[in-house]
Each structure stands twice: as structure tokens, then as C-alpha cells.
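The following blocks contain the structures, represented as C-alpha cells.
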Structure P
Amino acid sequence: MPSFTDRVLTHISENHLFTRADRLLLAVSGGVDSMVMAHLLHANGFNISLIHVNYQLRGSESDADEEFVHNWALAQDAKLWTKRVDLTQERRNGESIQMVARRVRRRYFEEILDEYNYDYLLTGHQLNDQLETLLINLIRGTGIRGFASLKASNGKYRRPLLSELSDDVVSYANETGLVWREDSSNSSDKYLRNKIRHHLSPLLFELGMTRQSLVNTNRHLQLARRLFEDQVGELKHQLIRTVENHTYLKLPVHRSMQEQLDLVQELLGEYPFVREQYRQVLANTSLSLEEGGWLLSKQGELLLLQKMPTNVSLTNASETITTLPARISSAGIEYQLHLVDRPDNLTSSDVQYLSPAACGYDVNQPRCSIQVTPRHTGEKLQPLGMFGQQKTVKKVLQELGIPPQLRSALSFLRNSEGHILALPGFLITHAGQVRSTDVKVISITLKKKMPDSN
């Protein structure tokens, strides 16, 4: 049977993780996994530097870990990068200590990687970590990415011990006389991972699970994940178009809400919205939500993500439309106005219809008078269907879910007397509604519709 070292070197070679010519940055906590990784690679001629983060969570223990790593690096003549952080200062609302620690160390690792031109960042994850992560994700509910979350190679991140069990890692340390630090928090069942490590994982091995069965399972799951991600890439190509600061996702109309949500969440994972926000917008076409500098809305069969202007507080300049067709801009979204034959159905979710008579349209000229202006403080409008009742524009915008910082960038269409006829993309007012005598109507549509995928 190959030795531990031979298996690790084979894993590195077969998965093309790195070579002896690469500059490697090793994340070392002082624990047995990271120390075995550092010792084995150093002993086999790899070009290593170390990086350590002291979270100061365990007082003198944390400081002793840092000193231990420092002394080992000094003895091996290896470069060491260290950083002390106060996680309470870095913590965001809703973040657990583990989440903020992961975010802070990743940011620090990538700063050093980029600034000092290291080729790869190595971590000491091994097979038991893979198993524990799979079980945690299974308990919480997951998909293929949760079952295959730890990859031997992921961007600039590499995991050279991912083919080995923790017992074999400890055996290597004992056989080579390697010393390491024990994290006292690992002995507590306070955390779910520790409960799995102490109780569930040993039971699975007792029932017959082996190192090789775990390796095989991981290989099959990684293949399934790659096939899945290839299919997701194809769907993105078919359903998503990006034009300047606008991203359009064409929704599959013959899918259930649950299936649409699953698809949207998968295809738009890089955007700052969460599942519940997508659900709200899919269920309410008049709703728009802002998050992380993006505006999310639904227009017909399109889900629209708009990068918000960097200074949306600037008031739009006023203009007057006298001829059709015409183009207008509202909060960075462009619309087209056309004179068209009156359709049988005036309630399309893709198009708004305005009465030409309300705009002073003269068929003999042909000319119209449509003012395009920002909102006016304290003004009111009468939404379509609310007979004799008016609402403040502020109240209407709140009900539509338009973020406050975007409202001053909206353009309103008005008649020559200044009465609001429409808010493009959102509503037509009582003053602008199509009349029974109108043979022609003015259509308002998105200028930047999704191009055909053919």
C-alpha cells in the first residue's frame, strides 16, 4: 500500500494542483492538518510561505498559536505573514463568528496572494472535513453544490490533503515527530461540526465506510457538479442578456413558482438578492426592490436587474415631446413611445397604453405635447381605477416599492397642464387612461428589450 506521502504527492500530481516551481502560500493555524501539510511539502522540496490569522478569540491560547507558527516558520527559514483581527469590529448584522472569520481571512489571504504574486493558496482540508461539510449541508438542506462543496482545486485555492483521512494525517504527524497545537474549542459539542465529528462520523466508519469509498463518492459528486454547472452555463447563455447596466432574465412561463425561484436563484447567484426578494418580485409585477446597488423588478416575462446610478439624487432635466415615436429615460431605463392601433387588450404586462387625446395629440399635424419631468414635492395623482380619489405621489411610490434614493431619478409624463399621465414602467393615471373614442393609442415599452437568443 502506498505511503501517506506517496498518496498525497499522487493526489497533487493527478489533479494538477501545483508543482515545485510554483510559489505556494499555506494557510497554517498551528493545528495538525495545516502543520502536516506544511511539513510534508517543505520536506519534499516545494516552495512554501506561511500565512496565519490570529482572531484573538481564545486569549492566550490564540497568542500561543501565533507564536508556535512563527517559531516553526523561523526554524524552516520560511516566510510568514501574520495578521491580528478583532472579529467584533468586523462583524456585520446576522453574521456568526464563523462567517465573519471566514470572510476576514479570505480577504487577507487574497490581498497577500495578489500583492506578492503567489501562485496558489493552500489549505489543510482533508476527507473528514469533506464528509462533515456534506453532512452539515444535508441537515440544513442543499443541492449538488452543497454535496460537492470542497474541491481539490478552486480558482487559486488548493487542498493537497483532500484524499486523506484525519486519522492518517495524525499518524503521519506522530511518525515524523511533528508537534502541533490543539484548539480547545474542538473538544466541545457546542458547534454542529463538532457533534458530527465526535458522534456521527465514527458511526459511519463503524458501519463500513472507508477512505476509498469517500474518495470515490467525492469524485462522482464533483463530476455531477461539473455537469450541472455546464448546464447552468448553457441556460445563462439562452435566458440572460446584459445591455450596459441592465441584465434581463427571460422567465420560463410554464414552470411553477417554486421551479422559477430555484432557477432564478441559480442563474442570478452573483447578484445581491436573496430567495425571498425574488419571490416577492415574481409574485407582484408592480414591486421593485433595491439591494447592494441593484434594482430588481419584473416586466412581463422578463426579470430586470438594473445597476442603480451612482448619484440618483440628481433631478432629471425636464423636456417636452412633440412628435412620435420618441424615447425617454426614467431612472436609467429607456422607454419608447409609439402611436399604434388600439389593441383589443389594454392590460398587457409588457406595454402601457396612453390616450393620445390626453396628450393633446393632433392627427392633422400630427403633433402632441407630453412633458417629461421629475416628481414635484407634495403633488398628488389619481391612480387608474380609483374614481375621485387621489394619493400623494410619495405614497404611490412607497406602495410600488421604489427605493427612496431612486425616486428623484424617475420621469413622469404630464399633459400641457402639468397633470401626471403616467409613470413609465409602473402605472397609468386616471388622466392618462385610454378613452372609449380612441382609435389610436400611445404605447410605452422598454427600449432595451432582451434580444432574440437566435
Structure Q
Amino acid sequence: MSPKYYAAERLRDLSELLERGERKFGDQVVFRDLDRSRTIHDHSFRELHQDVAALGTALLDRGLSGRHVALIGDSSYGYVLCYLAAVTSGAIVVPIDRELTKDEMVVLLNKSDADALLFSDSLSPTVPGLLESCPRIGMVANMTMYQRDHDGGLSITDLLKSGRALLEQGDRRYANMTTDPDAMCAILFTSGTTGANKGVMLSQRNLTTVVFGAFSLYRFPPVSMSVLPIHHSYEFNLHVLGCIYGGLTLCFNDSLMHVGKNLLEFRPDMTLMVPMIVESLQKTIWREATRNHLDKHLRYGLWYSNLIRKIGIDARHYFFKPIVRSLGGNLKMIISGAAPLNPVVAKEMSDLGIAVYNGYGITECAPLISANCPRFNVPGSVGIPIPGVEIRIAEPDSEGNGEIQVRGDNVMLGYYNDPVATEQTFTPDGWFKTGDLGHIGRRGALFVTGRKKNLIIL
């Protein structure tokens, strides 16, 4: 393997991920979330594996293996349990954006052939309307934990209780369950930039490939905070599954309005963000400095810190300690993806002592394709491909720019119930056409330069 990469362990499927997590990390905390009263609840790797087994047993008992299970809800431990239990018991998960309108949700539920709906408490008022328009849905359950009352309906607490009872009675259906790592395990909807929602079919091999890829590029610090919506492939596949893989603790932010408060509460070492949030964070730092009449001091501090770093003196932890303290005190790494990141913003955050690494991905690639990292960081680029993933530039112009095409175990199975769109998005020799334009630059780094235009030739 290239010296740019760290050694990492390839896994077969999510069952192996959970078993490995319990074996290696045991009672260490893997997830930390908040209830309505803002009480923190910690969950260990051992508890996670046992809870997934109980919930998976309950889902098998209700005949959901091979069925499509839609998830609409908040970022939480309950959501993670439902996703993992569904996949490891042979169901297909359909994560849906909780911010969509009821009518938009109905379209996706019907388009995905959803047989069951697991939802968070915040969606309770919307559920009756969804069921009226989605007659295929049979089982419905509330996946919010720490609630005493779920209005008499089925809840994740009920399912966990029934699953544990079955396990105590010797039920071995879940333990004996074997899933195909190359079969569809998830349908994720994306509209991209060109029109109607398409259902991206992903396999467990797709998911474990990008987790392996991420840990081939990084050695992550121990505590992270989840900021992005959990239905996004970027957040769930890389952040949630990555923390299980790497023995990290992931703290769930309960609202974008509470990011500042939760940074102070959880004191994470790192997080995953989109460029808009990174840029908002940078603007907030300057706004607060200006409000406190410290903007001139900050400019001078950045200049002087950068000057002495050139002679090997790194005093960022001293000069900018108040800024880092306002972000919890430990934040040292941000992984940015899903859109281009302004390299000026990335450099300034790094100058403050918070490294920002930009990556590139697309839902159809589960989503990780390439990324910058500590061992390989070319400003303005989106880094190098993860191990086992190939990138080529199709029909490059005089400046080397052409369509970015990808091949590897991260690439989707196709679009659900849409063979025409699937055929159109792959080349005859099996490469996935991203629709993005770019070129391979210095040191083999990938640069994304725009979107391919849709031309109608008359």
C-alpha cells in the first residue's frame, strides 16, 4: 500500500463491524445523545451490539427480513439502532430527509416500496397523513428513546423488550442470519442537479469500503460530534459507521441552533461539516472578535503565528486558546465535504489550530471518492482516491479537464427500479459517470472544476 495510506482492516459487512466493535472496545462509550431535558445518555460498544441483536430479532419476528424499512427522524442512538438492526436482519433501509414536506415524503415512501416506517417523536403529527397515502406500509414504530409515553403506539422500547425476551427464550434467528454483502441494503434518494429523485441502491460492501477508505487516510482523535442530518450518506456511512469502526465516541447534536452550546457540552476533538457550516464558523469567529474589539489583535496574532511557524515554532495553542475554548476547548480537526470548500477559509482555520481537510464524494459512491488528509494535503484539491477506488478523466480538454469517472467497490449497484437511468450513468466498460468536471493535478491530487453541461444536439 502507498505510504500515503495507513494500514486499515477490511470488513465484510455491518454484522462484522458490530462484532468487532464489541470485541475491541467493549464498555467504551460509542454514542452519546441528549433527551428532551438535555440529560446526556451514554451507550457502549457492548450495549450497541446487544441492542442491535435484540431489535434485529424483533424485526425478524415481525417478518421484515427482505422488506423495505423507511427511517425518518432525528440524529440519535435510536436511529442508529434501527438502521443497523434492519440491515443486519436482512431488510433494506430507506433513510428519508425529515425536513421534506409531507407530500415529498409520500412520493419517496411509495417510490421505495416502503413496507415499514420508523420515525422520531418530532414526526408524530405527520405520520397519520403519510399512512393515508402509503397503503403498503404495514408496521409503524416510534424510534425515539427515553420517552415514557408514545401515545399508545408501538415504540422502539417495545421492540427492544420483545427482542430481548425472544433472545432469553433461545431465539437464534438473528444469530444465524447471514446477509449478502453485495446485495442491496439501502436506498438513498438523491436528485443531484438534474431533476427527479433517484433511489441509489447501496450494498454493505459499498458501506464498509468507504469506512475502510476513511481510516486508510486518517487517524482520528477520540471524540467527535455529529452536526449534519443523519439520513445523509456522508454523515451516516462515514461518521456513524466510522466511529464504530475506529473506537471513537460520537456525540449527537440535537439541533443546528444548539451547535455552539453542544460544542461546549461535548467538547469534541473533531467533526464532519459541509463548507457552509465551516464558513459560518469562520465568520462567527471574526464577528465575535470585532464585537469585542479584538479583530486587530486577531489579525496580528495570525500574522505573527504564521511567521514563527516558518522557523519551527508552533504557538497556535497559546495564541488562539480563547477561540478554541469557545468551541469546546478540544476541536482540532474538521472534515469538510458535499460541496467545494474555499481554500482561504480552510487555511485560516488551520492557522487558528483547527485543521480542515476537504474531500469529494457523491451519494452514488457511498459517498467517499477522495480526500485530503494529514499525509497528503494539496490546497484547492479534493485529495487522493481512497484505496481500491480508481479515478479517470474522460475526454480531457486542452487544460486536462474532463468528466470525472469512478470505478471501485464504493460505486452503487444502480438506481432502484430505473434501469434506463442506471445504464445511462455507467460507461460501456463499467465506469460510473459523476457528471463533475475536473483534472488530476500535482502529486496526483484530484481537482474538481465544475459540472458537465447537458447538451441537446439538434
Structure R
Amino acid sequence: MRRFLLLSVFVLSTGLTAMADGVRFFQGSWGQLLSEAKRQNKPIFVDVYTTWCGPCKLMTSQAFPNPRVASRMNEHFVNYKLDAEKGDGQSIAKRYGVQGYPTSLFLTPDGKLLHRAIGYNGIDKFLAEAQKAISDAKEARTMAIWNAEYDRGERSAKFLRGMLLKQTEYDRATADVLDDYVKILPKADTLAADEIKFLSDVLSTTYTKAYLLLARQTTSVAGQAAKQPLLPGLTKALSRAEQFDFQDAVASQDEVQLEQLIKHINARQQAQNPALAKTPVEQKAILEREADDVRLRFYRASRLPAHYIALAKKIAETRLMTRTATELARADSLAYLQSQRIDSGVATQSTDSTATTTPQADRSAVSRLTALQLCDLARNLTEQSADKKDLAQALRWSERAVQLHNHPSTVLVHARLLNRAGRRTEAQRQLRDAISRQQPDHDSVPMLQAELNKL
């Protein structure tokens, strides 16, 4: 009895609850959690869950009572459970960009992200993710030494390179350190191969001069045989920086930050390809199309259906549905000729006889892309809206998509929308026709047949 009372006093005084000798979870507000983590000088583990999530329940019942898990988590972390759909849990989950459940967040004592794992795949996998976070937490303490030297004014090339690599190992290289490194680089239009590789390895944001500097290297890298192996890494680095900033904008639902990112992306496109278009009007149209595509992704990821629906309708009706057959045929021909020039490595149209054997799909690239975009917009519009008028509009888009590119993927979307609109017989006919056009062993036949069987 005395032992039970002592244990009860301990639990109440520390704000912890134990799960039947399993993982102990701190009870209190988010602010109190951070204070407790600082007091214990331990990183934080947050189980972000929802009440309806099956894998969340499995992790709670299987992992948290497990002695190995409890020993590791109680020794190394202050543990916390967060309902992503209740109270402060909604804003906290959004702050850390949580988009799936369960999400395991591993944080520093002051709340900075160390490591993230999505889903639950068994005890061993959970412990492996926890060990990564333990290692990251140790690295975070080492990072404080680098930060202190930087704050004292250390700016040598060797130091900045080391700090950028250390930041990348820990989380992400920061814009201020990247900018300081760019300042000490030689003032030249093209960088040496080792500098291109280094910046490609550490770039993690568009909010730095290193982003456009690296983008401007694209032409020289592509044009020099010795540098061409650097091109995939360079391209990946630019994409990674944009994706990180995009995720940050989504996490905070910050449209101002989104528009700033779009400006950065447009500047990158012009830096990579100074001859982006023949006229300023064409260039503006190209950049605006790219910007709208980024906005669409943002509205969907941020769960802003009204914004998504308005922009989807604008893109479909003013950009895609208005393209005439003649215009698309001309665009297909130009795209095909351009691909032939790239494939042959010459600046004039290829006259090689093998050009006639190019698959028909390559000769209708623009029409195919237009069709797939229309299908994507149609499907997403009906996911975002239950309005019958929106369904009718989406059906027009998917019908046009099938006309442009009669392919199992477009037929499948159109058939599903027909069925949703109560036009089951038409949907069945579309699917049967699509199946009849395929070889019996074609990969799409089982998918189309399965959809037909549902109707």
C-alpha cells in the first residue's frame, strides 16, 4: 500500500501517466511540456493521433506497453500524446505539417523538429526511428557549439563549409550561412565543379542567393561534358529547396509565403533558361501557368477547397478547354520536333529514318498532357465539392480529356464521374469499349474490368 501511494505521488508530482508499466506520457499543456523537457534536458516524443485511426490504436496497444519500447522512450524522451483533431492539437499538428496518422514527432526541448516518422510498422521499426532521434538530439547539442562560433563572427571558408554540412546532417542549412558562403566564392559566372557539388549537397531553401546562383549553373553544366554528371544533383537540389519551402508554407497556411516562393521559382526558371520564350507576353504566360500549378498544390495540401475550386475552374476553362484541335496539333508537332532534336543531339530536325518508328504517344505529347491535366482537375474538383453543377462541369472536362487522349487512365476517370452523375449505362459502355481496345494481357485490363464489375 505504501509503495502504491509513493508511486501515485511520483506520477502526480511529475505530470506523467504510465501505461501499465509501459511508456510514461506527460500530462499537461504544450507549454508545460516544453518546460518539463527543458527541466529534464531531454528531447520530446509526440504521438500525434486521431481517435478514428486504426494504426494509431495498434501502436498504442502494441508498442507503448512493450518493455523494450518503454525502457528506451522513458530513458531518453519526455513523451506526449496529441489528438490532432482536438483543442490545441489542431494548430500544433498544422504547425509541424502533420498530414498522416500516426505521426511520431521527435523534438528538441524547445520544440524544434529533430526527426519525423509517419505510420506504424511494428515495434522494431518504431525503435529504429526513436534511435535516429536520439542520435539527432546528440548532434543538436554539438550544433550549439557551431552556432556559438558563428555568432562570434567566424566566417572562414573552411568553417562555413563545415557548418553547412553539420546543419544539413542535423536538419537544414540556413539561408544566412548559405549567403555568407556565397559572399566568399569567386565572382564568376560559372562555378568550379566542386563548388557546384557542394552547394547541391547543402541547398535547402529558396531564400538564399545560393539558390539562383546554382540555377544559373544549369546551362554551363549541361553544355560541358566534364560537368554533366553534376546535373541530376543540381536539379534535385533546386527541387528539394522548393519542396522544403512549400511544406513550410503549407504547415503555416501562409499564402504570402506561398507567393514569395512562386516568385523565387519564376526567377529560377528564368535563370535556368534566359530564352524562356520568344516574347515577354509568352514568358509571362509560361510563368503564370507554373505559378497556378503551385497554387493548386498548396490549396489542396492546405485543405482550402473554395480556393482550389475557383482556381481549378479558371485553369480548366480559360487555359485547357479553350485549346482548339488545330492549336493542339501544332503544339504536338513542335514538341515532337524539339524532342527529336534533343534525342539526336543536333539543332535541326532529325532526318533519320528511325524517326518514323517513334511511338504515336510521342507525337501527341501536348494533347496527352492537356488530357491528363483535365482529368486530374475533374477528379479533384469532385473530391472538393458535392455541388451537382461542379460535377457537371467536371464531366465536361473528363469528356474532353477522353477525346484528346483515349486512354485507360482518362476513360477510368470519366466513367467514375458518369456513374456518380447517375449515368451508369454510359459508364459501363465507356469501360467495355476501353477493354475491347486493349490486348487481353495489357496491364490496364484488370483495372478496367474491376471498375466495370463495381457498376
Practice task
Given a value of 1.13 for Rg/Rh (Cα atoms, Kirkwood Rh), point me to the structure among P, Q, R it was derived from.
Solution key: P
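To which of P, Q, R does the computed value 2.4 (distance in nm of label points 7 Å out along Cα→Cβ at positions 43 and 363) belong? All intermediate terms of the calculation are to be shown ahead of the outcome.
Working: P: 9.3; Q: 2.4; R: 5.7.
Clearly, the read-out refers to Q.
Which structure, out of P, Q, R, was distance in nm of label points 7 Å out along Cα→Cβ at positions 203 and 419 derived from, given a value of 1.9? All intermediate terms of the calculation are to be shown ahead of the outcome.
Details: P: 7.3; Q: 1.9; R: 4.5.
Computed on structure Q.
If distance in nm of label points 7 Å out along Cα→Cβ at positions 59 and 91 computes to 0.5, which of P, Q, R did it come from?
Matching structure: Q.
Rule-based calculations on the coordinates, nothing more; no lab input. Keep in mind that what you see is a predicted model, and the values were worked out from it rather than measured. Cβ atoms are built from the backbone, for glycine too; each structure is taken alone.
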